[in-house]
Structures are given as C-alpha cells and as structure tokens.
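Read-outs throughout are calculated quantities, based only on the coordinates presented, and are distinct from any laboratory measurement. The model shown is predicted, which means the values in this text are computed figures rather than measured ones. Cβ atoms are built from the backbone, for glycine too; each structure is taken alone.
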Structure I
C-alpha cells in the first residue's frame with residue numbers, strides 16, 4: 001500500500017504540472033488530485049496508534065567496510081505522530097492546487113517565476129510536513145524531493161519556452177528557475193543542520209562522504225558544522241549539482257517546445273532550424 005501511495009503522489013505531481021502547462025488537462029488534473037488526496041486520507045485513516053519515521057540523508061560513500069562507492073543512507077532524525085496525521089499536508093496541497101486550476105479555467109500560465117516556483121515551494125512544504133508527521137518512509141525518502149521538483153521544473157520549462165522571445169532567454173530562465181526553486185531546500189537544510197532538528201535535509205552529523213574529485217573519503221574528515229561540510233552537502237548539492245542535472249534534461253525539452261511554438265505552423269522552417277543545430 002505504501003508503494004501505491006508513493007506512486008499515486010508522483011502521478012499527482014506530474015499531472016498537476018501538465019494541467020498547469022496545458023489548459024486542456026485542467027479537468028484531468030483536478031480529478032487526479034482529488035482522487036489521490038481521498039486515497040491518501042483513506043489509507044491514513046486505517047492506521048491505529050502512533051507512527052514513527054526515521055529520516056535519512058542519502059549521499060555517496062562507502063557502506064561499512066565496502067571497497068566500492070555506493071549510496072549510503074545515514075539516519076538524521078526520528079519523528080512520531082498520530083496514525084493519520086501524515087495525510088494532512090498532501091490533502092491541503094491538493095485542495096489548494098485544485099482551487100488554482102479552477103480559477104485559471106482556460107487561461108495560460110503567463111510567468112515562469114510565479115506558478116512554477118509556488119508549485120516547487122508548496123511541494124517542499126508538503127514533503128517536510130510529511131516527515132514531521134511520520135509519513136510512510138517510501139513516501140518521503142530517499143528521493144522524495146525530486147518527485148515534485150522535477151515536475152515543477154517541467155512546468156517552468158514549458159512556460160518559459162512559450163513566453164521567452166529567444167532561445168538564450170529560455171536557457172537563462174530555466175537555469176535560474178531551477179536554482180531558485182531549489183533554494184528554499186538549501187536554506188532549510190542549512191537551518192535544520194544548524195539547529196539539529198532532523199528531516200532528510202539535516203546533514204550536521206554526516207562526515208564520511210566521498211570527495212568527487214578523488215573518489216575517496218575526505219582526509220582529514222569533514223568537521224561537523226564547518227563551512228566545508230555545508231558546501232559539499234548543502235550548497236554543491238542544491239545549487240550546483242542537481243540544477244545542472246535537471247538542466248541537461250529540461251533544456252532539451254525546452255528547446256523542442258520553443259521550436260514548436262515558434263515554427264510549429266511552419267514545418268519547413270522547423271526542419272531547417274533543427275538541421276542547422
């Protein structure tokens with residue numbers, strides 16, 4: 001059941017991105033959000049007693065005495081809450097975005113800086129809220145943050161490709177938007193680590209990561225609370241590495257979408273432009 005809920009949330013995030021980008025998907029987006037919210041609430045309501053969630057932060061390192069680099073899940077905190085409380089954040093998220101979709105009706109999203117950013121930031125709020133309320137582990141980790149940030153990036157890509165007047169503007173907008181969308185996660189990671197409050201973004205006890213330059217552990221080890229620890233585990237991850245990974249996939253989509261909007265009604269121009277590239 002946890003896997004079903006996890007996959008249904010992924011579907012809801014992707015469907016929301018499509019519904020916001022394309023008015024013809026608005027009704028489908030409303031229906032999917034409503035069904036997933038009701039399913040989530042129904043599953044949560046069947047629980048009894050309190051739930052406990054141990055959050056982890058995943059990083060590249062050596063597991064135990066292993067000689068090969070692997071993805072290590074390091075415990076960062078433990079949260080306990082009522083059996084059905086974890087459904088509240090997503091239910092509120094779904095209700096809010098259903099209202100937005102109904103208000104938009106058939107109008108296009110005009111700015112890549114408002115709705116896509118709001119999508120990313122509300123998704124982050126839901127993800128953190130689910131951790132504090134002890135949601136099923138499969139729902140929030142280890143890659144829970146990308147379940148809503150990538151769909152938000154896809155929406156950003158679609159809106160920017162339609163609204164920007166040049167391909168360079170599309171590239172700059174997508175690049176900046178990806179970093180801005182992820183910035184609150186980096187800032188919260190800094191806060192959570194400084195205050196040792198847990199969640200998957202708390203990295204204050206993690207030291208034995210692999211240096212991507214040498215593919216070996218740092219020697220001497222990273223100091224807890226040091227600027228080096230924060231750079232490698234917060235700023236590099238959220239502001240440099242993952243935005244670059246996102247850009248490689250999203251800009252390809254953005255390029256195709258931009259060419260379609262500019263030359264979709266002129267097949268011969270589109271063909272010559274793609275050939276020139």
Structure II
C-alpha cells in the first residue's frame with residue numbers, strides 16, 4: 001500500500017477509478033429519481049457522486065481525492081444532461097465546448113501538480129490540525145460538499161440553457177462564450193507562468209507576466225468563467241437575471257475565503273509578499 005500511495009501514476013489511476021465509479025453512481029441516482037424536477041435530480045446525482053469521492057478520500061486518508069471534482073463534474077454533468085435532453089443546437093454546443101475547454105485545462109493543471117496519495121493540500125492539513133475532533137465533519141461538509149453546492153449553483157444557468165435548447169445564437173451568448181474561453185485561457189497562461197517561475201526561482205514570489213498586474217490571475221479566470229456561463233443563459237431569458245446567483249457565490253468564495261487564506265499563507269512564508277501586495281492589485 002505504501003508503494004501505491006507514493007507513486008504518482010498509481011495515484012492517478014486510483015483517482016480515475018474512483019471518479020468513474022462516482023460517475024456511475026451519479027447516473028444511477030439520476031435514473032431512479034425520474035419524475036422529480038430535473039434540477040433536483042441533477043443535484044442528487046451530484047451529491048451522491050460527491051459522497052462516493054468523500055468516502056474514498058476517508059479510506060485513503062487523503063481529502064485531496066476531491067480536488068479534481070471541481071473541474072471534472074461540470075463537463076460530465078452538463079454533457080450527460082444534454083444527451084438526456086437531446087439538446088445540441090448551436091448555443092448548447094458552444095456552451096459545452098467552453099465548459100470542456102475549461103474543465104480539461106483545469107484538470108490537466110491539477111494532474112501536473114499532483115504528487116501522490118500521501119500528499120494532501122496544505123489547507124486540509126491545517127483544518128485537520130485545528131479541528132481534530134470534528135475533522136471528518138469539516139472534511140465532508142467544508143471540503144467536499146460545500147464546493148459541490150457552490151459549483152452546482154454556478155451551473156444552474158448552463159442547465160437551464162440546455163433545457164431551453166435555443167435554435168438561434170445571440171450576440172450576448174457569444175460574448176458569454178468568449179468570456180468563458182478567455183477566462184480559461186487566462187488561467188492556463190497564469191498557471192504556466194507560475195509553474196515556470198517557481199521552478200526557476202524556488203521560494204520567491206511570482207511577480208512576472210500576468211502576476212505583475214494581478215496577485216491572483218488564476219482566481220480571476222475562475223470567477224470570469226462562471227460569469228460567462230451566466231451571461232450565456234441570461235442572454236436568452238433576461239427575466240431570469242437572478243440565475244447569476246451562482247456566479248456571485250463563486251466570486252464571494254474566492255474573495256472572502258480562498259484569496260484571504262492564500263494571502264495569509266504567503267505573508268507568513270514569504271517576507272517579500274508584503275511589498276508585492278503594495279504594488280499589485282488583488283485581481284485586476
């Protein structure tokens with residue numbers, strides 16, 4: 001077991017198997033809940049797939065098993081629902097194209113940074129050390145289910161667009177798709193620059209390229225991605241403007257949780273980060 005947990009390739013194959021099983025459970029849950037509201041069915045499928053991933057994370061003693069779920073679930077869930085609805089008009093195809101581009105890119109970045117099943121995200125280690133008595137509750141609700149719920153809210157405009165399956169594309173929908181593609185490309189460029197800089201300058205603050213004008217260009221890309229998805233749907237049904245709620249939640253998640261936590265860690269580990277903060281804005 002030790003050799004398996006220390007091998008990157010073995011770890012990746014194990015996680016692939018877990019996610020295939022989680023997908024099968026999600027499909028099964030969707031099928032047995034026929035008759036319910038489609039959003040409820042999709043959420044239940046998403047929920048139980050998350051539970052499967054959480055269980056395996058507990059068994060492997062590594063909560064980072066959940067990490068790729070953020071980028072893996074949306075393309076699979078939305079494509080599966082498009083197949084179920086037989087919705088493949090141009091706006092839906094465009095939506096799926098940008099979601100898959102974003103998902104593949106983000107998952108590939110996770111795979112690049114993944115070391116093995118013995119290494120867990122530093123934030124999870126911090127939570128485990130800080131809340132030892134309720135660690136598994138934090139693990140289930142905070143690390144696994146909370147992000148699943150946030151992303152599901154962000155996906156609601158995409159789900160509704162698939163149900164609508166409009167025939168004619170609109171200029172605003174095209175703009176939304178361009179924002180999504182640009183956001184994913186921004187993340188791609190930012191991550192590549194960060195990986196290259198850290199390899200050449202270990203322990204230093206990355207302040208080159210995109211990182212010279214934004215302290216978190218990768219997070220900016222993630223936020224813009226979900227605003228682009230929301231715009232794509234609202235372009236067709238402006239009266240449903242409230243479906244931007246998911247994009248708002250994603251924005252708040254990064255602004256009030258992810259970014260402050262990352263900045264606190266950077267300030268503690270890299271003295272030069274204080275000067276970097278003075279000359280570089282948070283997002284743009």
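Descriptive notes on the structure:
- semi-axes √(5λ) of the Cα gyration tensor in Å, for residues 13-76 alone derived as 37, 22, 7 - corresponding label from I, II: I
- Source structure of the calculated read-out (FRET efficiency 1/(1 + (r/R0)^6) of positions 213 and 261 (r between Cβ atoms, R0 = 25 Å, to 0.05), 0.70) within I, II: II.
- Computed 2.3 for distance in nm of label points 7 Å out along Cα→Cβ at positions 21 and 37 - originating structure among I, II: I
- For 3.3 (distance in nm of label points 7 Å out along Cα→Cβ at positions 5 and 117, calculated) the corresponding structure among I, II: I
- If mean count of other Cβ atoms within 10 Å over residues 45-52 is computed and equals 20.6, the structure in I, II: II
- Identity of the structure behind 1.03 (criterion: Cα Rg over 2.2 N^0.38 Å, calculated), options I, II: II
- Structures I, II, by FRET efficiency 1/(1 + (r/R0)^6) of positions 69 and 253 (r between Cβ atoms, R0 = 25 Å, to 0.05): label with the highest value: II
- If helix-only ellipticity at 222 nm (-39500 (n - 2.57) for each DSSP H run of 4 or more, over all residues; to 500) is computed and equals -19500, the structure in I, II: I
- Per mean projected area of the Cα convex hull in nm², for residues 61-164 alone, the highest-valued of structures I, II: I
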